[in-house]
Structure I
Amino acid sequence: MAAALAVPQTRPRLGGTFLQLWTAHQQWPDSQWAALFGYLRDLGMNEVVVQWSRYDAIDYGPQVERVLRAGFDVWLGLGYDSRWWREPSPELVRDAARDVPRLAGVRGYYLPQEIDAATWSGKRQTHDLAQAIRAVRERFHPLAVSGFTNRQGAPNELARFWRDVQRKSRFDRLLFQDGIGAGKMPLDEWARWASPLARALGHRLTVVVETFTATGEGPAWHAEPAALARIQQQLQIAARVSRNAPLAFSAPEYMTPLGGAAAAELFHQVLLSLADTQQ
């Protein structure tokens, strides 16, 4: 792990992004999809994690096919049930695999039920969660799972939780949200939480850099593109704690012109930064 925790010698960059499919994507013309994929390539991204292929009763199969044809390394999200945040359960984890086909060209699969260790930290809860993930992985592998923390407990406890879940469930990859954009994690505390997690998970850990800044709660919640300087600090921490290129959450909304004027400005700033790095 010493190499993974070393200071990076080059400026780190995002290797890919999440893509959340919504009903609006069902109406996108070919030109809009081509623009999105072009922007992601301009940002140097080669990986796309499709957040879900089914949201409740909405099937996004045709949109998934578009992404697969674009030539990225695709991790395909399974089914998502919106009850998850109100009543998370092992049954909803298992149900993610329902009616999702195995598709050619998929690099791996992703469980869209985001996991907070505080909800599952009891011995019985951890066991039940791990068994549910393992049941999904028996059908869909390699399998990535997603996690975050609201900083309950201590960093070493978080690392032990994820080590235990991985050993029991055999998931292949943890996409862990840094929480900085959502205000769950102060920037100056993140390395203290991430380093034990990296030691526990090793090559399975990929950091998800939140490229937005959120304000408000509930219906008043609002997010806008983050400042490039803050994102670069997040990337530096990600490069120190993980040997894998970090992912953005998420470039389409917050780092491309498709997200509006502020996202377009961030897009151009990132392009200038990448050009400076290459000189």
Structure II
Amino acid sequence: MNILLKYLFLTFLVVLISNCYATDNWPVGARSAGMANASVVLNDIWSAHHNQAGLAFFENPQLGLYFERRFAQKELSLASVAGAYPVWNGVIGFNLTYWGYEKYNTSKIAVSFSKKLGERFAAGLQFDYFNTYLSEEYGNKGSVIAEAGIRAEPLDNLIIGAHIYNPTRAKLAEYDDERLPTILRIGMGYIFSDNVLINVETEKHIDEKIVFRTGIEYKYMEKLFLRIGIANNPVLSTFGLGYMLNNITVDLAFSRHPDLGHIPHFSVNYKF
């Protein structure tokens, strides 16, 4: 009986969360999470997920690890690893993401290429293999997805970014012509006095309402960063901090869903 109740509870959470988030393209990275995932203009290692154009500005290889456990349920855990390696004419990136547990999970394997097209403009293209697994009775279903993004700095301290996920509306299942969503994100960031970054962003999921996000990152000390953010649809409030130690950056964030509670986020990045 307890096992049945737990299964029903997890099923309810999955359905509820699926209506609150784009479950096939989970946001990753604790720096992003601390800013309510207003991250389309950022150029850190998690640009491998949010906007591949941000990787084009890397001069050294980087590697990142990320983990979160939604609402203290291990079955709703999300883990991701991302890397980037500069080559002579651009930057090659990869991203592996896994969400769920042994009975129901989704995963994404992605490879990207990003390139600077000028001192202040870059573009990136990525191909993903997205897989859904639903118990032994239904098995696996995979789809190939494309992503693309641009990032520009038209003026000093002003950054503009745009990213599209799955522009071809890849099919997930034959039944009912089920397709993965197309998601468009456009954002802008401004750096004040080299210590404060303010991001604003809008996201349109093809089947959902528009999402607005804003996040602030404050460089409190030379190696310590504080972050806050807010978003709607669903309403999320976030807080985070980051600390740089030589070539390692550790980020921690907490986001709060008004109905389901808090979500802790943790990531660590290493610059070679």
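In this comparison of I, II, the computed figure 37, 19, 17 for Cα extents along the principal axes in Å, for residues 49-112 alone is attributed to I. Taking distance in nm of label points 7 Å out along Cα→Cβ at positions 65 and 233 as the criterion, the top structure among I, II is I, with the largest value.
Computing helix-only ellipticity at 222 nm (-39500 (n - 2.57) for each DSSP H run of 4 or more, over all residues; to 500) across structures I, II gives -12500 for structure I. Starting from the value 20.4: which structure in I, II was mean count of other Cβ atoms within 10 Å over residues 121-128 calculated from? Value 20.4 for mean count of other Cβ atoms within 10 Å over residues 121-128 corresponds to II out of I, II.
Readers should treat all values here as calculations from the given coordinates under stated rules, not as data from a laboratory. Source: prediction; values computed, not measured. Cβ atoms are built from the backbone, for glycine too; each structure is taken alone.
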